[in-house]
1. Computing Rg/Rh (Cα atoms, Kirkwood Rh), for residues 60-139 alone gives 0.96 for which of P, Q?
2. If log10 I(q)/I(0) by the Debye sum over Cα atoms at q = 0.27 Å⁻¹, for residues 92-147 alone is calculated from each of P, Q, which structure is the one that comes out at -1.06?
Structure P
Amino acid sequence: MSNLDEKKVQVDALKQIAEQAFSAIAVDYRGTDVPKLTNFRRDAKGQSVHIKIIKNTLAKKALENTKFDSLNEVLTGPTLLAFSLEDYQSAAKLIKDFSANEESFEVKGLSIGEGFLSAQELNSLASLPSKEEAISMILGLLNAPVQKLAGTLNEVPSSFVRALAAYSESKS
């Protein structure tokens, strides 16, 4: 396989990942040592985040005509691309946690679809609840009125019994 064919395979693979992903984040990883990056990749795999370090020219070709082509403007210098494959915030949470401990890890920009978001928007995206957390919050909100109704309905017979007990004690 020639060098050109290998590059085409890399571009096609990255394009497929970009088409499946919900969000993408570009990070400057300059100064981060290899063991830390290896641990970062391991953590990413467990959270359904695809990490790719690829030449910028190949990344630009792969992201061309995808929902993440707005990231092309920040693809300069050493760039790590993180794609969230299950939800919008997985990669943002992972990068936010990792960059808190690793100063050399600098977010260049992110995209959750057609538009480009600055690095400052990472915290907003990372603070969004996951799908499971959002569902549990909604179910909790739906369950609260039912619990209050059950408590209120239970209180009527209880208060009646207490009133009868107090009346019987006052007569004796």
Structure Q
Amino acid sequence: MIPTNRTAHVAAGAAGAIVALAAGLTAFVGLGIYDIGADAHHTKMVLAIIEQLRDRSVVARARRIVVPNLADPEKIAAGARRYAALCTECHLAPGVSKSVLRTGLYPHPPNLAQEEAGNAQDTFWVIKHGIKMSAMPAWGKTEDDTQIWELVAFIQQLQQMTPETYALLSRADGPLDKTSSR
């Protein structure tokens, strides 16, 4: 009888499992089995994985961002005008409960007027860099860091804001040019 090497068997089994997994994944992707349409919701497992990936990725990249003073009323007002121009179609606003664009988005963007603001570092990172496959653009391509911090300052105040206060702040100096760039 020929002696067997346990390590060699384990290695061969692991290699076989990896090859089988790779072949299965290739077939899954290649055959288009998963419905990627925005009107077909993710399974609970896929959604949980995507949410965990998104959340951990943002935290890992945002933790070293230095947060400026966000309590400046001028910064908050500028952020309100910018938010009205760039964000309300997806994230709504006080007194705004729906939009045509938002209806067709999946995953649905958070209604920032109704949700507690996240930490400023994470919010800044998400606004600046966007989120892949979510319709959240990377505003850092067209807005500078000062403009993004204005948005963050405003978003930090948004949940407590009345529709009247929002209307006043967001229109204080007239509409913001939606084509603004650096």
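Every number in this text was worked out from the coordinates using simple rules, so none of it is lab data. If you're wondering where the values come from, they're calculated on a predicted model, not measured in any experiment.
1. Numbers: P: 1.00; Q: 0.96.
Checking each candidate, the match is Q.
2. On the way: P: -1.06; Q: -1.22.
The value was obtained from structure P.
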